[in-house]
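Every number here is computed from the coordinates shown, using simple stated rules; none is lab data. All values derive from a computational prediction rather than experimental measurement. Cβ atoms are built from the backbone, for glycine too; each structure is taken alone.
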Structure 1
Amino acid sequence: MIITSPAFKNGQSIPRKYGYKNENSSPPLLIDKIPEGTESLALIMDDPDAMKAVGKVWVHWVLWNIPSNTQEIKENSIPEGSVEGKTDFGEIGYGGPAPPDKEHLYIFKLYALDTKLDLGQNSIKTDLEESMKNHILAEAKLEGRYAP
C-alpha cells in the first residue's frame, strides 16, 4: 500500500496553508495498492518531534472507517462514511502542523484493516490503535516537514 500527496513529496516541506495557524486545511492524499480483503482504512497524523518540546508525540489527525475503495482524500475534506476523532488540540478533525520551536517531522500513517471500527467521534489515537490491534493488513507512511 502506498500513500502520497500531490501537495508535497515524501520527506519534503508541507506547504504553509496546511499549518494549524494558517488555513488549517488537511492536505490532499492519494492511496494506491490497497490490499485485497481490506474492509476499511484508518489514518493517524502525528508529530514525534513534539516529544522534546511538549513531552509527548502530538496527535494532529485521527480518521477511521475510510471506505476501502478510497483512492483519494481531497484537500480539506474526508471521504463519506469516515469518522474523525479528537486531536491533542482537544478538537475533532484535522489540526495542522504547529511546531512551537523549530522544524518538526509529521508522519501520516495509513492502515488497511480487515474490519470497520466501532469507535465514537470523541475517540483519540490510543482508542484507535487499540481497536486496530489484530486487524492491520498493511501499513504505509508519508512524512513531511514543517517549520514555524
Structure 2
Amino acid sequence: MPKKSFLGSISSPKVEVFVDMGNPLLNHTVDGFLKIGTVSAAKVAAEETYHMVKRGSVSKHNLENSLKKMCKEGAYWGTVAGVYVGMEYGFERVRGTRDWKNAMIGGAVTGALVSAASSNKRDKVIMDAITGGAVATAAEFISYLT
C-alpha cells in the first residue's frame, strides 16, 4: 500500500524588538513584558471583535471597554511574563548554568509572587508556585524537543 507523507516545516515570522535598558536582566524582563503583553492584548482584541460582530453593534462605549480590557490583560500577562523571564535569567546568572532547573525555579517563584500579590491564602500561594514551576519546566522540555 502506498504511503503518503508530508515533508516540510512550518515556521512563524520572527519579530525582534530590542530595548536596551543598560542591564541584561532588565533587557530580558522588558522583552518578555512587551512580547507577551502584546500577544495578550491581541487575543483580547480578537475576542472583543468577535463579540461585537456577534452582537451586531459597535459603539464608542464598546470600543472604550475593549481598549481598557486589552490594556488590563496586556499589562497583567506582560508583567507575569516579565517577572518569569527576569527570574529565569537571574537564576541562570546566579547558578552559572543554563538548564531546565532555572525555568522550574523561575516558574515557581513567579507563581508564588503573582499568587501572593493577589491572594493571602498560604495554600493557594504554594499550589500556584507548584503550578508555575511545573508549567515552566514542561515548556522548557518541549522547547528542547523542537
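Quick notes on this structure:
- Entry that produces 4.2 once distance in nm of label points 7 Å out along Cα→Cβ at positions 45 and 101 is calculated, selected from 1, 2: 2
- Winner on relative contact order in percent (Cα under 8 Å, 6 or more apart) once structures 1, 2 are ranked, highest first: 1
- Here Cα extents along the principal axes in Å was derived from just one of the structures 1, 2, and that gives 42, 29, 23; the source is 1.
- When semi-axes √(5λ) of the Cα gyration tensor in Å, for residues 77-132 alone is computed for each of 1, 2, the one that comes out at 23, 13, 12 is 1.
- Looking at distance in nm of label points 7 Å out along Cα→Cβ at positions 37 and 93 over structures 1, 2, structure 1 comes out largest.
- For helix-only ellipticity at 222 nm (-39500 (n - 2.57) for each DSSP H run of 4 or more, over all residues; to 500) computed as -2000, the structure of 1, 2 it came from: 1
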